[in-house]
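Just so it is clear, none of the values below were taken in a lab; they were calculated from the coordinates. Remember, it's a predicted structure, so these values are computed and weren't measured experimentally. Cβ atoms are built from the backbone, for glycine too; each structure is taken alone.
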Structure 1
Amino acid sequence: MAVKARRGYSVPKLNLPRPVTVVYRRLPNDVRELPGILRRESRSRLVVEMVLKVSSPRRMFGKTVVDTGFTAIWFVYRDRWYDIAKFYDQAGRFTGYYCDILKPQRKLLLSRDRTTTLTDLFLDLWITPSGKYVILDEDEFQNAVTQGYISKTLANEARKHLNFLIRQVKRGRFPSKSVKQIELLHS
């Protein structure tokens with residue numbers, strides 16, 4: 001069965017939520033397969049919820065904001081230079097947003113239960129619940145450019161899109177309302 005979408009497109013009606021594996025690549029060859037639950041699916045966006053396993057906790061502004069057992073709601077977009085994740089601690093308290101600068105994807109799903117490979121371009125942006133932000137991993141980004149993992153053209157695009165996100169955060173336009181409205185399946 002198909003559901004009529006805007007502009008005359010037909011979108012298959014699929015059972016949601018369902019398990020999905022997010023395939024995430026960090027250049028040059030670190031590929032991770034991250035299990036999650038696909039909560040929403042459209043031609044332009046996937047919403048995946050997952051419980052995190054991290055090698056070490058991440059602290060921002062004196063608080064632990066990412067750790068093993070925390071939950072992320074991950075928004076992956078078609079044709080955008082970023083993704084965004086909302087993080088929650090083990091008690092279900094919102095800790096902030098994490099944005100990866102990525103190579104844009106033309107297709108989001110490789111199959112019903114697997115994403116296409118998302119290629120991280122190293123630059124990241126952390127946004128607190130109050131709207132403060134910090135740029136992350138600039139040293140790793142510069143090293144990737146120096147090592148030739150990222151071309152100068154791709155690096156310029158990555159930086160341009162990071163700066164765009166920062167301008168949007170300063171104006172109160174990012175993250176979008178649709179991202180802010182989605183909460184945990186089970187809190």
Structure 2
Amino acid sequence: MDGLGRPLWTRGGAGWHREVVRELNATSAALLGLLHTGPMTGGQLVAAAGERFGSFFSVTRSQVYRELPVLAEAGLVRLGKKGARSSQQYVLTAAGKRAFKSWLNSPSGADNLRSPLILRLMHAGQLTAKQRANLVNSARANYLDHLDEARADAKAAGNPYAKAVAEFTVAHWRAVLKLLDAIPTD
């Protein structure tokens with residue numbers, strides 16, 4: 001099925017057949033997208049996600065290792081070569097490519113923002129003025145570093161899609177800094 005719940009029709013050895021693929025969650029889709037570049041181990045997928053997605057989509061080690069067996073069981077990836085220290089490579093299958101393309105073509109729905117900083121700021125009134133100032137100042141320093149990195153990424157972006165996402169990231173970090181400026185610290 002595609003992301004809208006419609007069956008996918010594929011051409012096999014004996015003609016056309018219907019293939020049922022479960023709807024992908026965003027983490028599964030992220031892993032399938034990364035595997036388009038070639039086989040990777042779980043650890044390599046975690047590292048690649050951090051490099052490629054940066055701050056806009058986090059993928060934890062536990063999520064990766066939970067999703068990979070599910071993707072393999074669904075036939076969207078297959079086991080590849082064993083690597084060092086018994087690490088296991090995963091290889092994208094043709095069904096995985098189709099499922100990923102279907103996910104790309106499906107409606108995205110609303111994004112959910114999970115920010116521990118914003119959660120803390122929502123409750124910052126319960127802190128002393130000194131604690132609030134420490135929270136805001138440490139966050140500001142952290143987000144200024146993120147902003148510098150995002151600006152460099154935007155300048156270095158090699159394609160228009162990566163550039164658009166990098167520029168969005170710059171705007172996001174600027175918005176967080178503006179939010180921090182609005183929090184009373186006295």
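Annotations for the structure displayed:
- Which of 1, 2 yields 21.1 [mean count of other Cβ atoms within 10 Å over residues 71-78, calculated]: 1
- Looking across 1, 2, the calculation of mean count of other Cβ atoms within 10 Å over residues 95-102 that yields 19.6 traces back to 2.
- Mean count of other Cβ atoms within 10 Å over residues 31-38 derived as 18.8 - corresponding label from 1, 2: 2
- Source structure (of 1, 2) for helix-only ellipticity at 222 nm (-39500 (n - 2.57) for each DSSP H run of 4 or more, over all residues; to 500), computed value -5500: 1
- Per Cα Rg over 2.2 N^0.38 Å, the highest-valued of structures 1, 2: 2
- Sorting 1, 2 by FRET efficiency 1/(1 + (r/R0)^6) of positions 111 and 151 (r between Cβ atoms, R0 = 25 Å, to 0.05) from high to low puts 2 first, with the largest value.
- Among 1, 2, structure where volume of the Cα convex hull per residue in Å³, for residues 63-174 alone as derived comes to 204: 2
- If you line up 1, 2 by mean count of other Cβ atoms within 10 Å over residues 39-46, the top spot, with the largest value, goes to 2.
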